[in-house]
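Structures are listed in the sections that come next.
No lab work stands behind these numbers, since they all come straight from the coordinates. Predicted, not measured: the structure shown is a model, and the values here were computed from it. Cβ atoms are built from the backbone, for glycine too; each structure is taken alone.
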Structure 1
């Protein structure tokens, strides 16, 4: 097990949802999966959601345009204009946020975490490496930060090409970013190498069970 990330300055704790009430308090936990593109983290998160009804998926907020007519606000993402996103930043509405590219913002709303806790569920995240570390810093021991890796860069390139959704330029940029993201893996609580999907899914479930039963 890798060492945990200790927050440099612990922020004020978020209050528990009032919907749970004092007679039935629910101390929610958070399972954070981060990884480079093509590592398989989204498949792992979907598997855990399908097999664990006590989990709720945290929907991210962003400023990018919707892709086609199928993406729905509040289901795929919370879609905001850059102006609205910046207003929410000023209102301290985010647990974490970042400007991934110039004018392209992504983040996790405090209200989204509270929404899931109000349902009596633990929260699971599918976020990038920086977002994962920021969530770990914010929640400390209440969060388990998992970095999903691949055995080699060659295998990762094969997976990216197999998806058939990325141009050559996009694949090159993603592979360059991978080297940067992998340099942070030892700051996560656990590094989970996805060399065989079936084995990885079993290990992910074991990690979840052990964490929730602590």
Structure 2
């Protein structure tokens, strides 16, 4: 059942996530609730392309072949290049579109949402349907682990061994991420640096080493951080 508190949480949830750049779910998520004897079952899955979404929606149709409605939506791409919503026989704009609105307002990307309804005999009205279908997506998002994707650089730096202790100590005070260490005649650090911190990193490494380092490579990369 969706309460007034749920609607308040909905507004707070949207506000918290709108400031993020690119958000998706870490793993698939599920929710189920009953509203006026109708059962609403929500599935969220992470997708890479439209074909992934279509396959999953078809899978849900086969699994819940006797459901009254199987409504769906999905959004794909950094700039929401692909968006789709399907009301599956519910009054136009009361199911798939409200579901999609929740994903888009929260900057959720590369996710497919499916809400299955088993009708319980009591009509919900257009407002009730919107709250139920959007509420299912909100609940499933709350049940999931969300991650924010950020643009970053993977930088390989070569250092003398006498600098290793200092680097190990000082890097703990930063947001830079040590991904790997190679030990040969010198030490090679593989470090992840978020795009907006690249200037800070350049200044930091030059200061810490007194300029005694060599950048072997610098490649663009996308990292994901739990929210």
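Computed values, structure above
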{"quantity": "Which entry (1, 2) yields the derived value 5.6 for distance in nm of label points 7 Å out along Cα→Cβ at positions 118 and 174", "calculated": "2"}
{"quantity": "For 2, 13, 24, 25, 20, 10, 4, 1, 0 (P(r) over Cα pairs in 5 Å bins from 0, in percent, for residues 46-149 alone, calculated) the corresponding structure among 1, 2", "calculated": "2"}
{"quantity": "Mean count of other Cβ atoms within 10 Å over residues 54-61 from the coordinates reads 18.6; which among 1, 2", "calculated": "1"}
{"quantity": "Computed 24.2 for mean count of other Cβ atoms within 10 Å over residues 30-37 - originating structure among 1, 2", "calculated": "1"}
{"quantity": "Identity of the structure behind 33 (criterion: relative contact order in percent (Cα under 8 Å, 6 or more apart), calculated), options 1, 2", "calculated": "1"}
{"quantity": "Origin of the value 0.95, where Rg/Rh (Cα atoms, Kirkwood Rh) was derived from one of 1, 2", "calculated": "1"}
